[in-house]
Structure 1
Amino acid sequence: MTFVKNCWYAAGWSSDLEDQPIAKTILEESVVLFRTVDGSAAALENRCPHRFLPLSAGKVTGTGLQCGYHGLTFDKAGRCIAAPTQDGLPIEACVKAFPIVEQLGLLWIWMGEPDKANPDDIYDLPQYHDPAWGVAHGDALEIDANYLLLCDNLCDPTHVNYVHPTTLGNPDIVDTPVTYEQQNWGVTTSRWTPNSEPVGFFKAFGNFSSTVDRWQLYHMHAPSTAIIDFGSAVAGTGADQGAGEGRIQVFSCHFITPITEGKSVDYWLHVRNFEPDDPSVGEGISEQFRIAFAEDKTILSMIQREEDKDDQTTRVGLELDASAGLFRHMVNQRIRDETTSA
C-alpha cells in the first residue's frame, strides 16, 4: 500500500499551533509544524541534519526553528540560518520544507512534489463562510485503521442503522435503497428515506411532531475527504427541492489523514442551518457525533486487526459495497498515475 502524495492533507487545527513546535507523522513521514515570528505557519522535516535530534524538541526563535541540541536554526524554507560556534553556515545543513496553508480552521500540508501544490485545490465549503450557518470544530479522532477503511465507512449510509441506532440510525428502515454516482472528484452515495419517523439526532434538534423526509448524501472526495450532507424536513413539504417545513440540515465534514498504513486521524467539523449564533447548539451536535464516531472507531479498529492477520480469507462482497469499491478504484488510479509519473 502507498498513499496519494500530490494532494493536501489536514495536518492539525490552526488553533493548536501557537508558540511551540508540534510533531506530526503524516504518510509515515515525521514533520514539525511551527509559526514564524510573523505568525505564518511552516512545516519542515522533523530531524536536524547534524545529530538527527527531532526539531520538534527545539524552540521557535525570532528567526526560525532552533535545534535543541547545538542551536542550528532553520527558516521556513528549511535553510540553515544560524550555526553557533562557527563563522560560516554549513551549506549542506538543510531540511525538507513542505507547503502549508490555513483554511477552514485547519492546517493543510502538501506531502508531494512542491511545484504541484496549488492552494486552490484545498476543499472549501461555502456554508462554512456564510453567517446564516453555524460552525463547530470537532476533534482530531485517531483510529487504528487504514485510511481507506474510514473512506469505506464514509461511502456507506447503510451502516448507521446498525452502528449508530440511537443517534443517526433507525433499525426499522434498513431496506431503504441506496444509489451512487461517480464524480470527477470522487463518488456521491445517496439515500432518501421518505415519510419516516425522525432518528434520534433530529428528535433532539428538530422538534418534529410528525413524520419526515430524510436525506443522506455522502460526498467522498479522493483521496480522503468526506462531506456528508444530511437532514430532515416535514414529510411531503419539499425536502427534495431544497426546502421543506422545519428543514434541519447539517454538513458533517471529515478530513482524513493517513498517519501510517494502520493508523489514521479524522479531523472533523460541522456546519448547520439553524441557530447559527448559539455555540451550545454546535457543542450539543458535537456530543452526538462523538458518540457516533466512537462507535465507528471501535468497528474500524476491530476490522483492521482482522485484516492484519493476513490469513488469505476472501471477503464476501455485497451490493452496498459498490460506491466504496468505485472510490477505492479511483484512489488506486491516482496512486498508479503518480507512480508512473515519478
Structure 2
Amino acid sequence: MSYGKFLDEVGQYYQERKKSNLSEQSWEQNRDDTRDKWIEQKRYSELIAFIHENWDSGQWDEFFEPLEKNLIENKLEKEFIKFWKGLLRIRVNDFWTYLKYYKESGNRYQNWTERISNQKTLIKDGIDRFKKGLSIFNNATEITKLNSILDNVNTLEKPRPKKTTDKRKIDEELFWQLIELNRKKSEDKIDFIENLSNQLEEFKPTEIKKFERTFLTKCQELNRWEIWALAYIARRGCGDDAFDYFKAWVISKGKKTFKDIKTLTIPNLKQHFDEDPQLEEMFYLSENVYENKTGELMSPVRVKKQKLSGKEWKEENLEKEFPEIWKIFEHKKTAPNTVYN
C-alpha cells in the first residue's frame, strides 16, 4: 500500500514542478524530495513500510539515511527499532534461505558461496548501524539480542527455539482466555504485559503468530468513527496513534470490555475505564515473545484491513453528536495542557 502511495506522490511532485515551470529533475531527485517531504510531515510509519517493501538490497542504504538520522535526532526510539528490525528481518531471512539452497545443492555452486558471504556482510553492516543508534538510546537489551543474531549468522547455526511446554492451539477462544487470565492476576496493565508475555512464551512459535493475528484482527474490528469518538471523549483528546493504542487497551481488558465498547453499550461503558485507556506495548508483545522464544525476528503478520466505518465527526461537535458518552465522563472545561493526544 505504501509502495503505490509513495510512487503516486513522486509522480504528483513531478507534475507540480512542471506546472510551476521549475527545472526538470531526475526521477531519483524527485523520489528523494518526496522522501524528505514525508519525513517533514512525520509520515514515519508509511515511509518505513515503503522502505521495508522495496529498499533492502544494500545498495540503497543512502536513500534511508535521512530517515534514520531524523529518528535518532528526534529521539523516536520505537520507530527507529521498528525500522531496523524490519530491514534485518529481510536480510537475515534471505541469509538462511541462501544457506539452505547452498546445502541442498551439495555445495556445488560458487555463486551461492558469494551470495552467502555478501549477505553476511550486509547483515553485519546493518547490525553495526542498528547498534550505534541503540547505544544513543541506551538500549542494552536490544543490543544483546543483535549480538546473539550475529553469533548465529557467523557460526551458520540457526537458533533453536526454547522448549514448548503448552501444546494447545491458539484460537479466538483461547486468545481471550489468555488475556483474561493474565489480567485477573495482574496488578496493573504493565504487570499484565509481563505476565502474558511469560505465558505466551510457553507456546510454539506458530501459535505465537496466531495470537498476533487474532490481536490485529480484533484491532481492525474496532475501526469505527463512533469508537474513536469514545476514545477522544474519554481521554479529552485522541490522535491517530493514540486511537491505535486505545484499541489495543480495549482488547487487553478482555472479551466483555471488547464487546461492550465494540457495540457501544452505553450503560456498561464507564465500568471499564479504571485506568488510562492506552496500551502501546500490546503491539510489540507477540514480536518480543517470538524473539525471546526463537532467537529470530518474527516475520510480519498481515490481516485484512478495515477502513474506518461510520460517520466522521469533528472535535467541536462531539458533545452534540455523542451526548450520552459525553455525559458518562462528565467533562468540565480543561486547560489546553490537560488535553491528551
* Any idea which of 1, 2 comes out highest on FRET efficiency 1/(1 + (r/R0)^6) of positions 16 and 304 (r between Cβ atoms, R0 = 41 Å, to 0.05)? -> 1
* Structure fact -> Output 12.0 (mean count of other Cβ atoms within 10 Å over residues 80-87, calculated) maps, among 1, 2, to structure 1
* To do: Supply the structure label, taken from 1, 2, corresponding to Rg/Rh (Cα atoms, Kirkwood Rh), for residues 152-231 alone with the calculated value 1.09.
  => 2
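To which of 1, 2 does the computed value 1.5 (distance in nm of label points 7 Å out along Cα→Cβ at positions 296 and 320) belong?
Numbers: 1: 1.5; 2: 5.6.
The structure behind it is 1.
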* Comparing mean count of other Cβ atoms within 10 Å over residues 8-15 across 1, 2, which is largest? -> 1
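Using the calculated result 1.00 for FRET efficiency 1/(1 + (r/R0)^6) of positions 192 and 256 (r between Cβ atoms, R0 = 30 Å, to 0.05), pick out the matching structure from 1, 2. Spell out each step's value before the answer.
On the way: 1: 0.70; 2: 1.00.
Only structure 2 yields this read-out.
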* Tell me which of 1, 2 gives -6500 when you compute helix-only ellipticity at 222 nm (-39500 (n - 2.57) for each DSSP H run of 4 or more, over all residues; to 500). => 1
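Every read-out reported here was derived from the displayed coordinates using simple, explicitly stated rules and does not represent laboratory data. Values in this document were obtained by computation on a predicted structure and should not be read as measured data. Cβ atoms are built from the backbone, for glycine too; each structure is taken alone.
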